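What follows draws every value from the coordinates through simple rules; no lab data is involved. The structure presented is a predicted model; accordingly, all values stated were derived computationally and were not measured. Cβ atoms are built from the backbone, for glycine too; each structure is taken alone.
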Structure I
Amino acid sequence: MSNNNSHRRAVSVAALSFIVGIASAGEIRVACYSDGNECEVTQDLAKRFEAQNADVKVAIDKVPYKAIVEQLPVQLAAGEGPDIARVTDLGGLSKYYLDITPYVKDPKYWEASFGQTLKWLRPTPTDKGIYGMMTQLTVTGPFVNKTLFDQAKVALPGPNATWDDWAAATRQVAKATQVPFAMAFDRSGHRFAGAAISQGAKIFDAKGNLTIDDGYKAMSKKAYDWNRDGTMPKEVWGGVGGSSYRDAFEEFANARVVLYLSGSWQINRMEKQIGKNFDWIVVPNPCGPGGCTGMPGGAAFVALKRTKNPKDVGRFLDFLASEPVYAEYMAKTDNIPAHVGVAKKGVDYKVSPAAKAALNVFVGDVSKLSPIAYELQGYKYNRALFNPTAQRLGQAIAGEMSLDDALKRIAADIDEQVKAAGK
């Protein structure tokens, strides 16, 4: 962004319109956040849709991700909000979703194309409704500054390397190249969960309830130790309060860390911000007793019950979900398709060789994702694990409590939040 102030102004105006945005007759409002250029691409497609459906006006309100996480739930609870929103808390917000089955041309097409992920949006396991469409399938995984490895003359750990192997190798590289830190993880319980499952965390007990087991504790101990011994920048997890999200993208982009655990949605940003500054690559998720898994995820455009124009909402989502439009959306946004047909045919990404290689590693990791990771992603109370993990581990890393206390607090927070959410 060349003019940061005008960008900030645009974002705050959009956030404002998002908070007060009310659709008029024949208009649908879409609250959209971008990882890269998703809202701009949606805007172009909306113009095409309007040209084919002269009676409908589609307003795309671009908002910061923080607004989706923090303001949208409050808005929906008050019976307000947009007609469609791009969300990542797929199960947690499901009570606000509208079933668009009556408003799409062919529900069987949706089931055949998006079957795996439609269930992520359903409020109950027995529900068969269509509530929206995944705008991307994401996979979490590590980005590595290959230039630093080359400069340090350190070999990249192989495909079955563990987190400990990567910690050792990146520490060696950081020391040789005088880079401040070896590794960084986004401050996110979701990012942490993939590493924990690899470490043997089962996430659910025999009754299907969330649990903090030995595998989860083992990964917590590693992350805690790495933050305390300088392997990781303490300010990422220990520098903000509550369960606030903070990524470590800038640390990686500015070559202050060697390895950065984030996810496939960052590729677009890597391309734009890092460019030719250094060679970055994506490596397969590190392994452990529980496998070599990241977390699946993604964002979905969901239809919201409070809309006054359900038919138009259904028509617009049906248009976006049609195979040629969806394939174009994936190619233009550099995202991994959640549409079975589009995935099988492959996406013609118009990206640099670096981005194409990165996308291919993430696509390759999809088949290695643990069933536990899929189950957790679709679990409607998953935030009851994700949020306390960020908050309590963050507090332990900041030195506000011991790691043992943090783990006890996570377990207590889970019980409290699941009970509260179930009311």
Structure II
Amino acid sequence: MFVGIVGKPSCGKSTFFKAATLANVAIANYPFTTIKPNHAIGFLKIPCVDVEFGKQCNPREGYCTEHFRFIPLDLLDVAGLVPGAHTGLGMGNQFLDDLRQADVLIHVIDISGSVNEKGEPVPALSYDPIKDIEFLEVELDMWYLGILKKGWEKFARAVMQERGNIARALGKQLSGLKVTEEMVEEVIEELAKNHGLDVERPVDWSETELLLIAVALRKRTKPMIIAANKIDIPGAEENYRRLKEKFPDYITVPCSAESELALREAAKKELISYIPGNSAFQIKNEAGLSAAQKQALEFISKNVVKKFKTTGVQDVLNNAVLELLGYMAIYPGGVNKLTDQHGNTLPDCFLMPPGSTALDFAYRLHTDFGKNFIRAIDVKTKKTVGKEHKLQHRDVVEIVANR
């Protein structure tokens, strides 16, 4: 799972990234602090199934605390994007290309309106953050269009002369963006039906029609969630309300990356007890806190955690994977044995795409399991299921295969 973190300079993008990963990255309130992309591991948080079996799991990857399982995610923080990025402004082409393999995008915006379109500090509430959503959509769409148009006339003519399948050809050409033949077929059929696209003559497709294709493919391959950062700044809530009304189709999560970073760093130093995404934290070592730290924790408790239930950072990651992408966490296990050869309980947990079957999961575990599949067993219910059985989030599945 590859999660790209995007946004304009100085919106709190790198703070969000550091809060989610505790990676050592540069954070400053001026444009282009980040030039090269930062890569680190963040985590999806789910209630662990181990508690249902009266066990404590031992993850091979990630970790489990108080029966919350944290499943690793690859996070990439790219440099800030500005209007005109697709033309190369602000090294935008390079930064956009860093996102090619992303499965989902987290768009971090400064919901307090205290950074203008160039990433320069301005008085809070003086800039409309709604503009940030609009500009990034344009930049991503034009980026896709630029890739699609590259050598288009020659490409389209060759496909027609060879009587090739345009969907297959485009799927192959755009595979680096995670576009598939099936996606292209769906888009072309929809545009032919609703916009009169001539499927038989791609060489005649206009730039407007190519843009429609680019937008549709971008939405399918780079779905986006909005992290409304700096929600704790007075007046930001009204901006958040307006943004939700303006873009009802986006999942928008209020968050304070700075608060989450402070809590995670305090927990790392064992000054507080805190599980990411929880609605409360407890002070463990009051004597080790300075007056300024106590004041900061009081502010976070009152103005962020209690008010919004969480800081929002973990919620953004969870919503991106579970809601926007619809992925499921599936555990391999046995009806009679939940441990591996080393005695570790439920050591593995895999993220599977929506609609995955027992056979898909068998192949995910090992190709031989898929090829030699006999049946699967739902470990929770102990019921035998077939290869077409649709999996559900937090299932524990035993695969039975010929050896």
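When you work out relative contact order in percent (Cα under 8 Å, 6 or more apart) for each of the structures I, II, which one comes out largest?
Numbers: I: 24; II: 16.
Result for relative contact order in percent (Cα under 8 Å, 6 or more apart) over I, II: largest is I.
Given a value of 2.0 for distance in nm of label points 7 Å out along Cα→Cβ at positions 143 and 191, point me to the structure among I, II it was derived from. Could the numbers behind the result be given before it?
Numbers: I: 1.0; II: 2.0.
The value was obtained from structure II.
Match the computed value -0.96, -1.14 of log10 I(q)/I(0) by the Debye sum over Cα atoms at q = 0.19, 0.23 Å⁻¹, for residues 239-318 alone to one of the structures I, II, and report its label.
Values: I: -0.96, -1.14; II: -0.78, -1.04.
Clearly, the read-out refers to I.
helix-only ellipticity at 222 nm (-39500 (n - 2.57) for each DSSP H run of 4 or more, over all residues; to 500) computed as -14000: which structure among I, II? Show your work: numbers first, answer last.
Values: I: -14000; II: -10000.
Going through each structure in turn, the value belongs to I.
For the read-out P(r) over Cα pairs in 10 Å bins from 0, in percent, for residues 159-390 alone, a value of 6, 19, 20, 23, 20, 9, 2, 0 was computed from one structure; give its label from I, II. List each step's numbers first, then the result.
Working: I: 7, 28, 34, 22, 7, 1, 0; II: 6, 19, 20, 23, 20, 9, 2, 0.
Answer for the origin of the read-out: II.
Work out which structure the value 4.5 belongs to, where distance in nm of label points 7 Å out along Cα→Cβ at positions 231 and 335 was derived from one of I, II. Don't skip to the answer; put the middle values down first.
Values: I: 3.4; II: 4.5.
Matching structure: II.
Assuming 25.1 is mean count of other Cβ atoms within 10 Å over residues 223-230 as calculated from a single structure, say which of I, II it is.
Computed on structure II.
For structures I, II, calculate mean projected area of the Cα convex hull in nm² and state which one comes out highest. Intermediate values should be presented prior to the final figure.
Working: I: 19.9; II: 23.3.
Largest one: structure II.
Using the calculated result 4.0 for distance in nm of label points 7 Å out along Cα→Cβ at positions 311 and 351, pick out the matching structure from I, II.
Working: I: 4.0; II: 2.0.
The correct label is I.
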